[in-house]
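Peer 1: Some structures to go through are shown next.
Since every read-out is calculated from the coordinates, none of them should be taken as a lab result. From a predicted model like this one, the values you see are computed outputs, not experimental measurements. Cβ atoms are built from the backbone, for glycine too; each structure is taken alone.
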Structure 1
Amino acid sequence: MTPEQHPALELDETTHQRVRLGILAVLSETTECAFPVLREQLGLTDGNLSRHLRVLEDAGLVEARKTFEDRRPRTWLRLTKQGRKALRDQVAIMEKLVARLRAEDG
């Protein structure tokens, strides 16, 4: 009989990183979010946010839409269906991890 795999091993490499998890969480609370709003919500620089968004876009978890308002470019971001599922899955794994830790304290 093999021991049960520790929940920490189930954490996804793409979504468990603090900033990327924050991006997914903020975007899950809205239909669409402007880049500057997301940047300020998470206290990031433009470059840092852009780098993490690229990882999430490449994984198919976030989509970006570019528009112009008063001749200025504006980037809108939203979660994809896959992104919402990835966030739900990540939260479920973290809940398993917390339950395991609480059981050890009990």
Structure 2
Amino acid sequence: MSVQDTIKQQVTGNKIVLYMKGSPDFPQCGFSARAVQVLRACGVDDIHGIDVLEDPDIRQGIKDYANWPTIPQLYVNGEFVGGADIITEMYQSGELQKLLK
């Protein structure tokens, strides 16, 4: 299975997927921590976190998959939502809460 196939399976097989540095319980960078904080503020407890630091192929592959250069990356119901700044803005506007319901 290719890296792209693995990523597709991950994002379509889970409702909320966060490609991040570290885990939801132990984020390894400020942007990943902020993404988790925003999701938890929306009442999301079941975050399928994928630590890109554990697999260099996934780390690069996810950037190619979404054509998005940074980590973290949030996927909801198989769709790319954005990185830490975008989901923070969506949270502040109330848009993220609607998407997650």
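Peer 1: One of 1, 2 was used to calculate distance in nm of label points 7 Å out along Cα→Cβ at positions 43 and 59, giving 3.7; which?
Peer 2: On the way: 1: 2.2; 2: 3.7.
Traced to structure 2.
Peer 1: I've got another one for you. Using the calculated result 0.5 for distance in nm of label points 7 Å out along Cα→Cβ at positions 19 and 51, pick out the matching structure from 1, 2.
Peer 2: Working: 1: 0.5; 2: 1.8.
Working through the options, I get structure 1.
Peer 1: Still on this structure, I have one more. Using helix-only ellipticity at 222 nm (-39500 (n - 2.57) for each DSSP H run of 4 or more, over all residues; to 500) as the calculated read-out, with -14500 as its value, let me know the right label among 1, 2.
Peer 2: On the way: 1: -17500; 2: -14500.
Traced to structure 2.
Peer 1: Volume of the Cα convex hull per residue in Å³ was computed and gave 118; which structure, 1, 2, did it come from? Walk me through the intermediate numbers first.
Peer 2: Values: 1: 118; 2: 85.
Value 118 for volume of the Cα convex hull per residue in Å³ corresponds to 1 out of 1, 2.
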